[in-house]
1. Determine which structure produced the value 24.8 for mean count of other Cβ atoms within 10 Å over residues 86-93, calculated from the coordinates; the candidates are I, II.
2. Quick one: distance in nm of label points 7 Å out along Cα→Cβ at positions 30 and 294 came out at 3.0 when computed from one of I, II, so which one is it?
3. Comparing I, II, where is percent of Cα pairs over 29 Å apart highest?
4. With helix-only ellipticity at 222 nm (-39500 (n - 2.57) for each DSSP H run of 4 or more, over all residues; to 500) derived from the coordinates and found to be -9000, which of I, II does the value describe?
5. Can you tell which of I, II yields 3.4 when distance in nm of label points 7 Å out along Cα→Cβ at positions 46 and 246 is derived from it?
6. Suppose relative contact order in percent (Cα under 8 Å, 6 or more apart) works out to 15; of I, II, which structure was it derived from?
7. With FRET efficiency 1/(1 + (r/R0)^6) of positions 38 and 254 (r between Cβ atoms, R0 = 25 Å, to 0.05) computed per structure, which member of I, II shows the largest figure?
8. From which structure (I, II) was mean count of other Cβ atoms within 10 Å over residues 70-77 calculated, if the value obtained is 22.2?
Structure I
Amino acid sequence: MESLGNKTSTFPTFLLTGIPGLESPNVWISIPFCCLYAIALSGNSMILFVIITQQSLHEPMYYFLSMLSATDLGLAVSTMSTTLSILWFNAREISLDSCLIQMFFLHGFTVMESGVLTAMAFDRYVAICNPLRYTTILTNSRIIQLGLIMTIRTVVLIVIVLVLLKRLSFCKENVLSHSYCYHPDVLKLSCSDTRPNSIFGLVGLVLTTGIDTPSIVVSYILIIRSVLSIASPEEQHKAFSTCISHIGAVAIFYIPMTSLSLVHRYGHSAPKVLHSMMANIYLILPPVLNPIIYSVKTKQIRKAILSFLTNK
């Protein structure tokens, strides 16, 4: 292996970063991470299980919720191994190929989650603004088509991003900022021309967040306009309450993602602890909180889980 300090390396080894200042193995710090991962895995698995097994939950809203739980499981699993390996064994080294594999799943599930949240916003729009045609618009075949479109969009975009990254050479400092491989973090270590990567990265951003975010905003503008036209305050409250869980899921996904992007782009002088904290919040918070939010705020999910636990 050639030195990464001065010479170009086609197959570099990167060094992941745990908690800055606490790089040595620290079992105590790993305890809260283990708890959070356990909550994410068990909570999302439980929601998937009850939706699959309960016939009463075989409706469009819950199909989309099962997709959200599946993507949250993927997000948790895609970073769990490297994060815990650093905290337990200080195993920081990762090859470029392993890095690319992790990025495929990490960024892939992130793009999928953005698409699922957009589909869920459309689901709430149809349910509130056109309830009589809800089941005729969101048929099983259309839901499958939406799932395939989101999957194809994700795979095509992420594969192109990683192919462009694979062609680069790395000769700068090989230390990454996080406990997992994050595309902008890896890209800035390259000593090759990264303009094609940056251009396609912008295109990919437009085709994902640039489409999904306005779609969610427009959906809720139409929902609010429809709900405000309802005369009864009780009916208004009931209509809005069906959206609270989804609004919470959107907030805990987009706010950390946007914050991490801003820190990477403009926070070069920010403390390393801030980078590490934002990186962990970005990927751990949605998988942990989404099942809790939907279990608490969605009566049917709560009843199904309680029924399952009681029977067990």
Structure II
Amino acid sequence: MAAVPTAPPPASADDEIVYESMPCIRIYKNRVERYFGSEFVAASTDSATGVVSRDRTISPQVSARLYLPRLHADAAKLPVLVYYHGGGFCLGSAFNPTFHAYFNNFAALANVLVVSVEYRLAPEHPVPAAYADSWEALAWAVSHVAGAGAGDEPWLADHADFSRLYLGGESAGANIAHHVAMRAGAEGLPHGAKIHGLVMIHPYFLGTNKVGSDDLDATARESLGSLWRVMCPATTGEDDPLINPFVHGAPGLDALACGRVLVCIGEGDVLRDRGRLYYDRLTASGWSGEAEIWQAPGKGHTFHLLEPLCDEAVAQDKVISEFLNR
């Protein structure tokens, strides 16, 4: 007698995929599998550049890796770049090999002290957790302003010029940098610190309004919208002011708490025109600072991390370095 076929068991919640972007991440209903960006490399002295790095715990949920370029006997204090890595709020780390290699080279090129922030990732810690952590890291950094009395990080206490304090980030990190700067405008920073400038590299902003670069890759554009809804479950959608700072009801860009902004975009990036819109809206907002925009010809999203030695990446790093030192 032939065996009677049986139906496969129903899929469990553990097998229900909520979002995936392969080969980087797969998010199930009850767990997350990350295949990219979580690798760890230790802090070190980089033999090629002389840049020294070390890690600091800021609180139970926030930490940072600091990069100090080679110092000379008559060296003046250094500009400070507090940097938020990208990765769609769910990938990446201040301690992974990609960012470690990038900042060893960039800190030497720009001669800046870098504070690369490790914040909690979604979806385990949904947005806005990343904003809260990033603000906490900035507040810790500026606690080392002369006379503030914290002084628990000698590199910041001894070598940082807080009159040249910058925020920066790429992709979701640029989104974070924007919101941290807006919060600084609304609340002020501890110890009277001021943000001198903002570096926005390929910023992750969305919106239901259509822009030209949406058509560069329809699949990628849809994936970015889906990603946002998973990373911020409480969101109202793509016109949430957290992901669309230009929407009616969002805080006015004229309150951005810095005097200078650099926006970097890639000609082939599906988010290109969101970055351009940020520049356009900021300069038309009544904001009193100075903004500039730079476009990498033919290049896509965060290309500089994937191809750090290409001509366009070298050129972009030079533009950012000059911006930080002007």
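The numbers here are math on the coordinates, done by the rules we state, and not lab data. Just so it is clear, the structure is predicted and the values come from calculations on it, not from any experiment. Cβ atoms are built from the backbone, for glycine too; each structure is taken alone.
1. Values: I: 16.4; II: 24.8.
Working through the options, I get structure II.
2. Working: I: 3.0; II: 4.9.
It was calculated from structure I.
3. On the way: I: 41; II: 36.
The maximum falls on structure I.
4. Working: I: -25500; II: -9000.
Derived from the structure labelled II.
5. Working: I: 2.4; II: 3.4.
Only one of I, II returns 3.4 for distance in nm of label points 7 Å out along Cα→Cβ at positions 46 and 246, namely II.
6. On the way: I: 29; II: 15.
Value 15 for relative contact order in percent (Cα under 8 Å, 6 or more apart) corresponds to II out of I, II.
7. On the way: I: 0.50; II: 0.05.
Checked I, II; max of FRET efficiency 1/(1 + (r/R0)^6) of positions 38 and 254 (r between Cβ atoms, R0 = 25 Å, to 0.05) sits with I.
8. Details: I: 22.2; II: 9.6.
Source structure for this number: I.
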